[in-house]
Structure formats: structure tokens, C-alpha cells
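Trainee: Some structures are shown below for you to check.
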Structure 1
Amino acid sequence: MAGRPPLSIGTYGKIRTRDVTKPGQGKTYRSWSRYRGADGVTRQYSATGTTESKAERALKSKFAGMAGLGSGGITPETRFAVAAGEWIEEMAAAVVAGERSPTTESTYRGILARHVLPALGELRLREITTGRVDAMLGAVAKNAGNPTAKSSRTIISGVLGYAARRDAVTSKATRDTRAIPTKPKKTPRALTPEECSRWLGLLASDELAVERELMDLTTFMLAVGCRIGEAIAVQWEDVDLDKGVVRIDWTVSRVKGRPLFRKKVKSTAGFRTVVLPEFATELLRSRAAELYVVDTAVLPAQDGHEELDLSGVDVATAVTHLKGTPVFPGPNGGLRDPSNTSRDFRDARGSEEFEWVTSHVFRKTAATIMDDAGLTARQIANVLGHARPSMTQDVYMSRTATDPRAASALHGALGKAYSMHK
């Protein structure tokens, strides 16, 4: 005769209850049943209560708390806020280990606190349904915008994934939520060489732009095709003026409650060594000499950089002296704030002709010039630090240094404009 089939994991058998009241004590009932745990072993459990129904409910609650107890203390009865707290701390540990970006952690903590937890925090994990998540995301999209709703969806998915790895949920409620629409991307627009010249002229004639060294910074970004955070993260040890190259390994970030800091660029494709156009090498030589003189000499009040005596400065000595400091320092000599620098560019663009210009336009301009010069997508991607155009190119082409033809193309298009306004 076949034996009784085993219980499924996470389920219990028939619950029995009896009166176990002892003389002189209040009424007490005891419920018991068999439960098959995550380890596959069936054991008997019990619970008591002042009535039969209370004893049975207490036993069922115990079983519910044990369900999904595969690893850690997360179960289907765990509140979403608890699981979210453990998930974000796991991310914080990954940040310390250098595996995740601190800015990502900071952004997620903010959205979690402002949007996700107020809506879902007190729900049990088993109560996080597709319908509830979909409604919540719709409200966030309406009140805070689609980008915040997308980030909220990513966070909820991450928390539920964390819970699923502990067998507390079996599926992600975010999987079947409605797609959150994104705005169509604008057609990329770049500065023409003539517009570059007028733009540099505008910066050279603006006292505030001169004080904030926006012309030098613009020229460098046009020459290297880098992002604004990458440009202001470059330090003098990243520059080799003899070889005419600059290493782009870092970007500047800000996290609430912390000072500005440099962090590694987030992708392997982002680590690159860029060959400098001649005008960019000249620019960096002049900057090194100027910063060295300012840093080592007692100078009278100056109305402009042109009054500094840079004659006789050994550039190699200057670069060695400046190691550990930014090529484009902030007002206090430390790192520049990327948000403030972007605002500086907005303040400087002034006229209607350049109202569309942002710091990212300089990157698009560099890419357009290289494309017009006939460089391949792979060569341009190497300069910009973009993701791989194809597996073949990524595996079989070196990324240690970019093609010198990129520097030649950029110098041919922009060298004259820089010389006119330096």
C-alpha cells in the first residue's frame, strides 16, 4: 500500500485543537499540525490561545512567518520597508566594495524615501501585487514625472529581486506593469566650426566667463570629447604633455552630505587614453605654467591672466608640482561642482544664437567633426568612451589609446578658433 504523499514545501497538514486548561488557570487551547520546511523536513508545531480560533490563528501565523525562510529573515509576511532597508544596505556595501556608484545609491535612497516607501512601505511582501505597483507608478509619473517613475520601478524590482533570492516571493510584481513612456530623443545638434569660433569669442569677452575659465574648459571638452564630469575630474598626473595624451578614468560626483569627490567612470568602455590635438596640448602647457606661477609666487593684484609673467617656466617642473590637483580647479582650488559649472555655461550663453548650447553639445561637436573626417564608429567610440559598436571590434581592437587621426581632425577643425581667442 502506497504511503501518504509528503506535504509540499511551505505547507501544513490538518490542524487539530484541544483544551489544555490546567486547574486554577484561565482557559487555554492548544493547536498543532505538521509543517514541511524549506529544508524538506516535516516537523510538528503548536501554538496556544484563549479560544480555539485564537490558538488556530496563532499557529497559522507561525507557519506564515516560516514560509520562505530559505535564507535571511525575509518572509512573505515581512513588510516591504524592511526588505527595502536590507536591499539598500546591500547596495551600500557594494558601493564600499567599488562595485556600485555612490551617486546611484544616493539617488535611490532619495526616491525610496520620497515616493516608494510612502506608498508601499507598510505592505507585506505577499501584498505587493502588479495592480498596486502599477497604480503607484502611475501616481508617481503624474506627480513627479516619468524619469522618477522609471527609477521607482527599478527600485521596487530590486527589492523584490532581493526578496525572491530569499524565497519570500516567487515573481516580480513589476514585470507586468505598464511601460512608462519616454520622451522622443531630440535630434543631436552640434556646433559648426564657425559657431565654435563665435562661442569661444563670446566666452573670451565675458568677464564672468573668463573668471570661471569657461573658454579653456570648453576648448578642452571639444578637443577630448569628454563629459563635463570627466573634464573637471582630470588631474595633472592624468596628463602626459610629452606624448600629447590625457587619460580619462574619473568623473566628479556629489552625494548629499558629502564633499565633492572623484569616482571611477562607470563602464569599462569609459576608461580611455585620448590623443590630444595640438591646440589642446598648447592649452594645457599654458595652464600648467600659469597655475604653477600662481601657486608658487607672491603676485600683485591682477586684472587678467595676460599680466602673469610665464617666461622661463619649465612646464615639466610645473606639472610635477601640480600633481594631485585638478587641471580645471574650482574657486577654492579643489574640485569644481559639475552642476554649478553647467549653470555657469547657461549663464554665459546669453544670446539667442546659443540658447540651445549645453556642455554636452561640445561632446556631440567632437563626434560630428570626427565623423565628417571619415573616422569609423569604432574609432569615434574609443575617443568618447561609448559602449561597444560590435563584439568583433570590441574583442579584436585595442582600447589603450585612441587613433591619432581623431586629434588631427579636431585640430584641423578647431585649432584656428582656439588660436583666435586664447
Structure 2
Amino acid sequence: MKRLGRHLDRLRACFARLPDPRRGDNRRYTMADIGMAALSVFLMQSPSFLAHQRALAEGRARSNAQTLFGLDRIPCDNHVRQLLDGVPPAHFDDQFHALVEDLDACGGLAPMRRLDERVLVALDGTEFFRSRKIHCDHCSTRKRRDGGTEYFHQMLAANLVAPGRNLTLPLPPEFVRPQDGTEKQDCERQAVKRWLQRHGRRCAALRPVYLGDDLYACQPVCRAMLDSGGDFLLTAKPSSHKTLFEYLDGIRIPTHQRTAGRGAKRRIHRHRWLTDLPIRDGDDALRVNWLEITSARPNGKVTYRGTFVTSLPVDRDNVAELADCARARWKIENETFNVLKQHGYHLEHNFGHGKDTLAAVLVVLNLLAFGLHAVCELAEAQWQQARRRLGTRYRLFEHLRTVTEYRVFPSWKALFTLLATGGTAAQRP
């Protein structure tokens, strides 16, 4: 578990660089203690700060909080919330990139590469907080039918995905919130452009292909993706791309057909494609390539139809792979948002809202924990052995929380030796 320990050390150093708002000699905790205490809640998938504190340290002279997370004392939950409120969420951006770059260096990203060694980055927005009463200056607002105001927080997530893989790896999020100097509500399209400005160049080394829904298949966003050093493969609906689809009328379109699956899962996939089409009306329209996939049962009943635009070349040899990659954008919904909200990470639970940036910072730490778990799934042999033995992710974290409540482990290696073997293997630092 050396890789996990190394990233936790990086995160502790990242927290230590935060300015401490307190002054004088009465500081009981450092910002490193504050940050690691918050991160540990999400890393252990605990549903609350208080339960997590009691499980790690109650009644012991030496605890797992000290040995696993480097905490001499665990700050109370109110103390953590107070000192993290006001921390810029962007302070942790480098930590997300470090996770991906470390995996790439050790070959851990190889199973997720497609389309001639490219990576697929799915972009999508999701809400993680809503309330009629609790709010801050960064909340977005909307009117409800009864005339009341609802406050909510939304973020744009960016995750590495791959067809056939149920694992995703997060990149830094971009928060959809009121921007300085404007009275308009923020939106996903603006958030995407900000994300590309901040992270596109650093991601360019991975040769990214950006995936997204029809909302992003417009010229400004597509141009921003190209300018940042990436390519795009985006859903494009006929209703919002009338000019493009007019070019398809009356033209003989190349077709490619293949059959996949067996028995009840057998499907006939029919692909069509056309190149060098304008994405919109006008002389300055960006030229894109178009592809379509129609999936049907052997009896002819259509089960799926999707149309996409891309900056990548399309031909008979790669149209099927492009369609599979385009459909992988759903993994940010199913393997990211659904997991974060329904399977242990409690993304929509209000761990703390604060008056400034607390809600966003806690979401960032939750995403970092999600990323650390993904790194372990891809590159830590002991973690993989423990998963094979225990089966589901839920059982792994259930055992993880249980054994750390009753036994102090000198290291993550010792902890996962027990989880991987299930016996009384001797603990080794």
C-alpha cells in the first residue's frame, strides 16, 4: 500500500500549505490535522464526522487516526468545518492531476486507454445540495411552484472513463455558482469552458477525447476543447442540430453492421457516418464528423439509437469503436454520480454547508477519496486481493470500518494484509 501512503503524505503537505486563520500560541491543531481529519471521513466512507471520530480514537492512548492518518488528536467536527470554510476548492486541483499522472507513470491507466492510446474524459453536471433554508453566497437559486426559493449547489465533474470498465477516475471539478461581476445564473456550458481553460493544457499530455451530452455539442464548447489540445465526441440530437441533419437528407450514407452478444443479449448494431459537416449555420461554422448507431434485437425491435459529432476521423474501421466510446459517457452517471450518491460516499448528505466555501471543499475531499480508492483498485495489489476476497465494494468498507474500530494497525499495509488474507496474519509496519 505504498502508493496510497505516498498520496496521503502529498495531501497532508497540501493541507499544511493552507494559511491558518488563527494567530498566537493557542493553536491546538494544525491545518494538516484539520484537513486529514476531514479526508479520513470520506476515505473510510463514514456517514458522519462524530461516528467516525468515535470509531477511530475513543478510549485509546494510540489510535488508527495517528497510525494511518498521522493525527495526534482528532479535531471536533465543528472545528473542522470552521477552519475549512473559506479554503479555495481549487487549492486541491494538483492532487487530482497527481493521482492520474502517478497511475499513468506506473502503467495503471493502460486498461482505460482507447482510440489509439487516448483517454476518454466524460463531462457532466450534478447537484449535491438543495435546501429551502440553508444557503450561502455561492448558492444558485430557483423558484418553486409555491413561490418559495430553493437554494442549491451544482458542480461540473470530469472523469476518466472507458467502455467495459466499471471504474472511473476523477479530475478536478468545476463548481457552477454565481460568478463575480455578473448578475446571471451560472450554467454548465460556462463551467465547461472555465474547466478547459484551467485544466485543458495539463490534460493534453493524456491525449483526451471529451465526451458529453447534447448540451456541450455547440461551437463555442467544441472550439474550446480543440484549443485546449483535446478532441471531442459528443451526443448531437436532431432537434438541436437542424443545419447539420439537413445535410443528411437525400445523401447515400455509408453503413456498417455488426452483431454482438448471445441469447437474449444478442444485438445487431448498425452504424452510419458522414464527414466534414457544419455544426451550425454560417460561414464560420466548425466542420465536424457525424456518426450514428442503431441497436436492435434479432426481431428488429430497436433498443437504442444515438447520434454523435466528433473531431476525430470516422471510417468503416473505427466507427464501431467510436460509438462504443461515445456511449461510455453514461459511466459518469452510473459509475460516478450513482456511486457517490447511493453507494457509500453520501455525496448529497450535508456534512456541512458553512458561509463561504465549506460545502465545495467537502465535496472536493469526497472526490479525492473516490479517486484514491480508484487508484488502489487499479494499482495496489493488496487492495485488489482484498476486493477479490470480500467481493463488493460495500463489504470491503464494512470490514475496513469494523476492524479499525477494534484494533490499531501500524500501517495501511498491515491493515490490508488482514483484509486480504482474512486470517490472523502478523501485522508488519
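Trainee: Identify the structure, out of 1, 2, from whose coordinates Rg and Dmax of the Cα atoms in Å was calculated to give 23.8, 79.
Mentor: On the way: 1: 31.1, 105; 2: 23.8, 79.
It traces back to 2.
Trainee: Looking at structures 1, 2, which one was distance in nm of label points 7 Å out along Cα→Cβ at positions 109 and 253 calculated from, given that it came out as 1.2? List each step's numbers first, then the result.
Mentor: Details: 1: 1.2; 2: 3.4.
Value 1.2 for distance in nm of label points 7 Å out along Cα→Cβ at positions 109 and 253 corresponds to 1 out of 1, 2.
Trainee: I have 19 for relative contact order in percent (Cα under 8 Å, 6 or more apart), calculated from one of the structures 1, 2. Which structure is it?
Mentor: Values: 1: 14; 2: 19.
The read-out was computed on structure 2.
Trainee: Something else about it: For helix-only ellipticity at 222 nm (-39500 (n - 2.57) for each DSSP H run of 4 or more, over all residues; to 500), the calculated result is -14500, so let me know which of 1, 2 that is. Can you show the working numbers first?
Mentor: Numbers: 1: -14500; 2: -11500.
Checking each candidate, the match is 1.
We did not get these values from a lab; they are worked out from the coordinates using the rules stated. What you see is a predicted model; the values in this text were computed from it and never measured. Cβ atoms are built from the backbone, for glycine too; each structure is taken alone.
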